[in-house]
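What follows is a group of structures, each given as structure tokens.
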Structure 1
Amino acid sequence: MINLAIIGTSWITQQFIEAADETKTFKLARVYSRTEEKAQAFIDGLSKLDGSAVKISTDLNKFFESDDFDTVYIASPNALHFAQARLAIENGKNVIVEKPSTSIIREYTILDTLAHEKGVYFFEAARQIHEPIFKKVQSYVDDNREQLTGATLSYMKYSSKMDSFLAGKKPNIFNPKFSGGALYDLGVYAVYDSIVLFGTPNKVDYEPEILSSGIDGSGSLTLKYDNFDVNIIVGKTKNSYMPSEIYFGKKTLLMDSAGDITKLTEAGSDKKLSEIPTTKSDNPMDSEAVEFARIMNENDTETYAKLSSYARKVNRVLEQARTSAGLVFEADKEK
């Protein structure tokens, strides 16, 4: 098992640690938090793990100087990813960073280059592309690619932080200082779907609903390809139950979500619906944990290069989308 440290003590970090434990891929060795109390509370909340041997750091520099882990999982606010990942790589640590890994493409390029120079891995954690159910979508698209005529991808969930925002507060997810917003949270999943399934678009256009904080609460993103468009609908200010669809002329592949697919259905040329058999883990991060560990253990540079290419393209599309909408992050202003 690979010795792991974490930055970020939210539910998504807990989910990754549980996936690592379930799949016997990573062993939690150290937790970083600004306070020892918060780190200990996180460790105590890992009911399935023996946290007695897990160490705590509250100083980031000393954290990365530790020799009891070689890989760090980063799930802090988006705007902190770059500085924390850079410090990790400079200290010779492999990095798994939650999507999006950076706020701007320049930051991604710096980290990718530095990781190659230091001989470490730098992964962007886009969990859904590693799941068996997404692989089933890939196979379906590949088998019917000549008939491909476009897609509509939808991922909208009312944010747990929305009520706080409406009460006059400014949670990180709705704050341009922290590179928040619908596109850089839920939209990343749909952009990953498009890049992996259809390749790099020729043109990107984003029409957002701008909140009072200057960030996008929801929006419609259009990716233009040679012979079709992909329309992406994202939002954190409302709930949607609309399925996502990929079109093949008279046939349509329906997914119940663009970000957390649990069901696939084919609508045939006769308009009849038939469910496609699939498998789905209880923990959607299981497949990601297994794949990252496998790549590192086997030094699978070919797969790693493919994943890095996806991440680079996704981050570029996100920035192009923001630019088209006039959305500005604090990271854009830094030299």
Structure 2
Amino acid sequence: MKAVTIVSFGGVEGLEVREVADAPRATADRVRVRVRAAGLNRADILQRLGRYPAPPGYPQDIPGLEFAGEVVEVGDEVRAWKIGDRVFGITGGGAQAELVTVPESTLAEIPPNLDWAEAASIPEVFMTAHDALFTQCRLRMGERVLIHAAGSGVGTAASQLVNAAGAIAYGTSRTADKLDRAKEFGLTESVVVAKDSSEFVEAVKRWTNDAGVGVILDLVGAAYLKANLDSLALKGRLIFVGTTSGAKAEIDYSVVMRKRLRITGTSLRTRSIEEKATATRLFAQHVVPLLASGKVRPVIDSVFGFDEVRAAHQRIESNESFGKVVLIID
């Protein structure tokens, strides 16, 4: 099979589409999928740079955490899928290839209203957002949520899910253009954070009449920690999803204790198969019907061909993308 291959760590010149050994045959509860499209994520950039290796058991030189395609082979213990089914899902690596083999429990059925590119843009970001907001932070109807990097893939997914659940979504970004576009996906209020994180603290105070927000979904990291704590309401929940501004910061325990805050980190990639299966099941139950009805929808920035993977990485690294970058595996 052909696959995007990391031949050397560093710049995009270290990426090539090469002939590699086929994905493993489907045995037991495994399903082999002919990949039609794969979403790109920041994790792929970090893996290319040599900073984020794949978990044990996954290809170290083939990136890709999410995919959409059709079932071409099933193991003898598989009950949920048959050859020809249109499926999408997550994996620890290796999705940017013509074939991928995964446990049947980490797949969901693609709604008929979605094409391959749309389907491939969904699993990682919608599963991450849904798991973070509802499973871990237990978001409730009417609560206020602050979403950093609101124009990112996870950000646009989170805004839509918050809105669909009857909660209130606020957002931040470094550019006004992204926030203007993000309002289409459910943001009630937003603020550009161009210089200092205190900018969104003051905005949250205005929006909530000094009450603060119940949940903060943080895709930025260290630079926002103090401002996040200041922006949370009593018993607020802060969940870390990304570290684009760094991974280390000083924390004021007195604020955490006084407000009785809960701080959580999350990553889908490093979870066990059982945990990924649970996240997939909840995604299939609660998010896929919303996608099928059009109440929430994928947000695609750009689509690239298999041989244009270097340009796809450059698009993400430009920080100009809005929504997901997708690779067509053809």
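Data table
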item	result
Answer label among 1, 2 for the case where mean projected area of the Cα convex hull in nm², calculated from the coordinates, equals 15.7	2
Mean projected area of the Cα convex hull in nm², for residues 107-290 alone - highest-scoring structure of 1, 2	1
Computed 2.9 for distance in nm of label points 7 Å out along Cα→Cβ at positions 115 and 211 - originating structure among 1, 2	1
Origin of the derived value 26.4 (mean count of other Cβ atoms within 10 Å over residues 123-130; candidates 1, 2)	2
Given -8000 for helix-only ellipticity at 222 nm (-39500 (n - 2.57) for each DSSP H run of 4 or more, over all residues; to 500), calculated: source structure among 1, 2	2
Structure from which 21.6 was derived, mean count of other Cβ atoms within 10 Å over residues 3-10, options 1, 2	1
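Throughout, read-outs are computed from the coordinates displayed, never taken from laboratory work. Just so we're clear, the structure is a prediction, and the values are computed from it rather than from any experiment. Cβ atoms are built from the backbone, for glycine too; each structure is taken alone.
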